[in-house]
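Coordinate-derived values only; no laboratory data. Remember, predicted model here, so these are calculated numbers, not experimental data.
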Structure I
Amino acid sequence: MGTQRRKFTSEFKQEAVTLVRRSGQSANQVAKELGVSQTALSRWLREATTAPGGPKGMLATEELRALRREVTRLRMERDILKKAAAFFANEPA
């Protein structure tokens, strides 16, 4: 069957990027030590350098994505509640 995809927190990603930059070890060595794929760690390094604000920007970008998802969900809930209120307001007593 399919395997579960592992999810890493933005703090873990930031710490992994910092470890690569400060330890002097290669990304491959750090990836093996942390138990993540070298591809994932390389992507995190790339995202950290291209994100506005460097590694801190990576956290902000992920937070922004999460907030946008929440806003979308809340708008849908609001619309459903508006429709329900209109339905019950038009119902004869």
Structure II
Amino acid sequence: MTPLENANRTNEGVVVKGFVLSPVVEQCTGCDRIREFEGQQFCSSYPLPEKKWLSGRCNFATHVKVQSSSAAKVNPLKASKRAAKGGR
């Protein structure tokens, strides 16, 4: 795990470039963006990791794969025209 660079401990908490960082949450476990500072783990991309997980998935998460629909939606009219032209 890479240490958090240019971080300082203040009365407000851990501060990096003017942002007060909150420690990572359980869902962040395994992410490549986690950095350590004085025994605690923080996100190197977002100061409030718990807020990123409120809508379901953090968009910065490197350890979670996006689920895509297996079948793409096909417009039946366009598909029939392609078939009539001898296309794919």
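Quick check: 74, 40, 15 is what I get for Cα extents along the principal axes in Å, calculated from one of I, II. Which structure matches? It was calculated from structure I.
Using helix-only ellipticity at 222 nm (-39500 (n - 2.57) for each DSSP H run of 4 or more, over all residues; to 500) as the calculated read-out, with -26000 as its value, let me know the right label among I, II.
On the way: I: -26000; II: -4000.
Going label by label, the one that fits is I.
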